[in-house]
Structure I
Amino acid sequence: MIKNYFKIAFANLIKSRVYSSISISSLSIGLAIVILLFLYVSHELSYDRYHEKADDIYRLCQEVHPYQAPGAAKLLADNLPEIKNYARILPRDNILVQSDNQRYKEDLVAWVDAELFEIFSFEFINGNSKTSLQQPGTAVLTETTAHKYFGDELAIGKRFRVGNEYDYTVVGVIKDIPQNSHFTFDLFLTLADGDKMFGEGWMDSWGWNNFLVYFEMQNQFSKPDLEAKISELLKDYNNADGIPEQYTVQNLKDIHLYSSHFLGDIQPQNSITYVLIFSAIALLILLIASFNYVNLLTANATTRVTEIGVRKTFGASRKQLAMQFISESIVVFFISFLISLVLVWLSLPIFNDLSGKALTFSFLFSPSVILILLAMMLIIGILAGWYPAFVLSSYSPVKVIKSANSGIGSKFQIKKILVGAQFTIVIVLIASATVMIRQISFLQDKDLGFDKEAVVHSIFNYGDEAKYNTLKQALLKESYVSNVSVASRIPSGSLNNQSYILPEGQEEQILIPYVHVNFDYFRTLGIEPIQGRLFSDQFKTDVKESIILNKAAVTLLGLEGDPIGQTLKCNWPKSHRKIIGVIDDINFESLYNKVKPAVFVIHYPLAYHIIVKVKPSNLISAKNSITEVCQSIYPDEIIEFSFLDAELEQRYQKDYNTFHLMGYFAAIAIFLASMGLLGMASFIMASRTKEIGIRIVNGATVSEIMRMLNISFVKWMGISFVIATPIAYYGMNKWLESFAYKAELSWWIFALAGLISLIIVLLTVSGLSYRAATRNPVEALRYE
């Protein structure tokens, strides 16, 4: 019996080629999108779950960033019994490594505690996770890095040099860190000799918040209680304006999707918001494709009323007829599923480029994934076939046969409701894509408070102030160079280097970000003072006696009256300085966050960024020439310059990716909805052929016929707009809340989405209605 159901199902698919083609095409495209998004969401949810102790590993975080002082981990571990073990990571980039007379510039280097390999489950190829990095001067490399340095030779026992003075011995080689990890490093260097490298007592110091701290927790503990204890223990070490910092602990599995609000995380993380957005898009596109199928199956089934009546007359039960329609539905979904796999295979490279991921097609062939997808197809196929199956099979044989010429489904409102639901989804997607495009344009065009164009920068050890001046003069001789400066921070990084400052007449020290610069920093970036003056080499005392604040710092420090001339006791470097100028608030960090207070002092030892303003005539040639000049003066350094504006754009790369994908998905949704609308409109026009012929004979004009046929679609379009607008507004308003600076959510965005959908409906339906209205009425009256 089941075999017979499927034979008839295939025969009916071949018989109704047009409806079958539209159904299978829209389902195949829809399912391909769903599978691609299933791959994406599954990958995002898999981050860091491969670690055996993932449930017990937590990262220590402050309110706006995950970085801690070196001494924080030990203090907490010694005082809190909930903490079983801890490990610190000091991430560094632009590290010079020399091996076998070869030099490399490494950006993924970490100084770590030996306990890191006890807490995390990195797979060792050579060496021992329990003993690695316990001794000074030891290192663990990834497999790729070991091969880069030493070829096919065994790396254990080999030596290499970091910088120009520190030698390390390889004691372990691990598998490359998987892509679904919230951090990626190529070299792990021991912190066992941290004091030797960074200064006596540095490992227990509190002024430098550059460490990531991970705890292995006991099995049972109260997270709120632990966070309260941590905040209490650290309140005397880290506070701003006398207000204690609030600390949180973040489970390892949550880091990738719940850290997008942090400033300068170890690597760009995603947001659970985008995972939910893509999950919703997958569901919406699947609904559009399924609604298409239900509508077209119902419409096509009404042309089979004679078949249904004859079957019921000869004893076919309602269950048997229902099983026939469900079998056809399952066949269509299975064929569509196979075609969708081909579409996924073809489109996956493009999807990876757009999403910034490296998803693989092979992931689909794991038994669990195949089972999930097949079960999903079976369930959706049954659900999609249920309505036409049980409704059409419920009619009595006499009623069915009498309805053969009119079509029993012609009055089914469910078809119009489903078309309306499709365009509700389309309007939501169009409005959402428009809001996202406006927001990305806003991010690109917003005045950040400095000149980001034609600025290049690099990090290398230029030496002391005298050597820097030699470099500066060499660069200024080049015709394409406008200005040169150095700084500890550039406006594409984060302001997480903080220390204390004490305003004159106050008792409480205040923690505030410091930026260490030279005389030319503000002029190089086109920043003007709003009060006072900038640093100038005409005032040599500026080096040790002057300080500049942004407006937010003036507010934070609670300075009354004119801030110019007021004295501040600084901790980094230790000095008493007078305020000589105030600048406007500039956006150092992402526009997700409000401007942070910052103070600027001249201090060359920490100003390791070289910043060069060039003339915009030939930027690439200028960058290459600057690199050559610097390389000729510092032959032992590996020097690479980057464009500041390009780095600023990288801040929002995940947003760009989402916006682009959103646009494509909206276009696909429009296409699928239009296919369904075309099929449904074709059926409705065909079912009303005689009626149209009679109206024409009785004097109806072409415009009247078109208006009659179009009006119901326009009505449902209006209902869709009314439903979609508040949904889209609420969703986009919630999304925009994640930005401190955002574009206005204007009414015209939703009106535009409705207008675009209305135009699509009119273009799709009007062609068919015009054809029906201009048909020879004699042919229409003969139509069976």
Structure II
Amino acid sequence: MTDKNIVPEIPPNMVFRPRLQKIFEDNYKLRRIIYVSAYMGWGKTTAVVEWLTEKKRDAVWFCLEDQIKQTVINSLLTEMNGNSSDRIIVIDNYNLLDEKELEYMNLIITQSNRRFIIISRAELPKMLSVYVGLSVHLIGIDQLRFYESEIVEYFEKWNVSLSDQEISQLNSNQKGWVGSYRYTASLMQAMGESYNRKIQLKALECIYQYLDVELLDKLDRVEKKVMLTVGCFDRLTGEQADLLLDSPNAHKILERFTRRGCFFTFLLPDVYVQHPFFKEYLTYTRSRFLAEDEIAEIYKTAARYFEKKKDTARALECYMNAKEYDGVIRILIQLSKYEVGQTDLWKNRSYYYRLPEELIKKEPALCCGMAMLGIISFHLEQANKWQAYLEEQLKILPENTPERTEVYEKLAYLSIAMPNTSMVNFLNTMKNWAKKVKYEDLQMQKANITWNSPSVANGGRDFTPWLKKAKWIKRPMDAVVIALYGDYGIGVLDVAVAECYYQQDKIQEALVQVISAVSYIEQKGSIIILFAAMTVQMMIMMLLGEIATAKPMLENMRDKITSAKAYFLYPSLEAVCAWVAMYENNYERVEYWLKNDAPDENATFSTLDIFRYNVKLRGYILFEKYYLAIGLAEKLRTVCIAFHRNMDLAQLDMLLAIVYHRMGQKDKAEEYLTEALIRGEKYGYIRLFADEGESLYKILKNFKERPSISKKYLKQVKEATKKIAVLYPSYMILPNNQDKLSASETEVLNLMALGKANNEIADYLNISLNTVKFHIKNIYSKLGVNNRFQAVHTARDKRIIK
């Protein structure tokens, strides 16, 4: 359309979308301006036309185009000054206005009393954004995207039937983008094939050609260079754009891209974020316009800038993209020196794996890193290979040379940091290196003692075999730890001893020890050790029945972690929160953690996550996913045996005892519990068992004496477990499943309580009528009722709904 002011026709094969029409209609009654914003190909114009046509709204249409823009604007102004006050004014391609035109149009639109539909590829202008929720309503990608039912209906228009798997794949690959479905449906129809990789790539090729014509080909030479250059990055600032292009005006072109809806979003104070799909397109397109050395130079320039700004993550990415291996190696070596080395190592593992092996062998720090990656990923053959390589280097390098000293240092570090080395080697290395640091002015690379778990005694290594001797070992080992690690070692032994007292159920001694440690660590120590100390303190408060005191401690932990910028501790903190939520019977919080934050044992396995896996194991038990619990436990067992993790082995057997007891296999449950208690008595674990409360006490109260377990120890465990069972009777136990409604069922029930009919509920939730009926049937069954009135009344009585 140009300036003919005629509403366009609905394109063929489009689906009727009542859901979207309702959004337009509801807001048309409440707002004077509806601003429809999305990138090209999202069906903005079609959505507006469909609503105008279906609701028979009187409208005049103005489509801005570069060649005749001023003519259209003049016609628009004439219309605004006319007498047809009831007629809707639609302005399409609003993103084509330049800065001055945009400012002028925003001003006259906000001052007018007419109703407007504005269609734009750009975000809502600042001048209009202040009116959102008042006179302006924004419709964006989230509303325009195709829902699954709409995808099915659209493909049926092309005589293409989709399976559930194809619907899921399309939804995942194309994210509801309307334009992409047109290409995919037409290709599937023409080729007579189901949705496959070939169709996906062919559709992508069509989309890229569309972007070439509609966007890239319309840019001038300078604009094209800017877009191809900044397109190398997910996000960048105006300053970075000027630097990369060696031009003081590059950021102005970026501003123009944002204003015209070219897949860039501006965030305050000076950040431009590129749409991921568009970055993929520019990556595909870039090689057609820029030579390899030009692309490499872009990445090198950016890498140097990011490294200077200490943005190591982006510097690494850029150096690797430029194949500038010296830069990658330099940063990886620097990161390995920090106390959170294992965390950075795991986060950056792809860079280690992509480096040529001959370059890794030249750097002992990288060889050490590869060995540690083998430990973290539980590929022990890789760990042994690189440790053996360093040992060979130690044999052939000349004495008293810096090269040999560095190799020796890395081997010593591996003896301390690798949990599969024996306790004897660990202790000897610690003592020897403490002397070397003191008398030979050598430095030991810092090892993360806890591996980010909230424990020192059972963190990166299981120190609980010392549990019964902790008090006597503390003083001599204190000096060794401080000599090796300086301030990072402050409080390490204090927290370990407090944990040992706690496990032995010596609660008063544990509390005194940890309170004094927390105060000291807060002043001078590491946030990693403080996290472990505060977790012990919190567990003691919960044991004393002070869960109201314990909860604020979690927020205090979060504040301190945030203040220290120790964001790598967040995953473990969230796991602690989920565990506490089990004691509070906050099942929604646990369910959310399992779904969104818990580690996936079936993806890339990481031994850094052992604590989090153990919490997840409890989550599986809570929600009665027993076979998943067994699978995870047996996977962890292999790691725990290799790493000599006695406490975790006892924990696994104890949790499996609970699993099998709940499955009705009581003999098997007692077998596992027997193994757990034998190990527990050997190392002095009491609270490990006691803290499981009612779930374990159900087995213990009928547990017969065994020659392999002393009566005294069994009595201690039973009594301590019974106290927690009384204090937290619902810990790890779901309420009656009869009352447990799903989120969808609760949503339907709330709408029933508001008096909505089935078809109204279906329309409101954008689900089919049959789905609503299915949910209602489940609600009646779970609540034990026969009609709507009973369902609502019962749900309110049980406080399922308000």
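Values quoted throughout were computed directly from the atomic coordinates according to the rules given, and no laboratory measurement underlies them. Here the structure is a predicted model, which is why all the values come from computation and not from measurement. Cβ atoms are built from the backbone, for glycine too; each structure is taken alone.
Structures compared: I, II; top value of relative contact order in percent (Cα under 8 Å, 6 or more apart), i.e. the largest, recorded for I. For the read-out distance in nm of label points 7 Å out along Cα→Cβ at positions 322 and 514, a value of 4.9 was computed from one structure; give its label from I, II. Corresponding structure: II. I have 0.00 for FRET efficiency 1/(1 + (r/R0)^6) of positions 426 and 746 (r between Cβ atoms, R0 = 25 Å, to 0.05), calculated from one of the structures I, II. Which structure is it? It was calculated from structure II.
From I, II, which structure was distance in nm of label points 7 Å out along Cα→Cβ at positions 162 and 378 = 5.5 calculated on? Label of the source structure: I.
Look at distance in nm of label points 7 Å out along Cα→Cβ at positions 418 and 586 for each of I, II: the largest one is in I.
Computing helix-only ellipticity at 222 nm (-39500 (n - 2.57) for each DSSP H run of 4 or more, over all residues; to 500) gives -16000 for which of I, II? Derived from I, not from the others. Once distance in nm of label points 7 Å out along Cα→Cβ at positions 74 and 490 is computed for every structure in I, II, the highest value turns out to be that of II.
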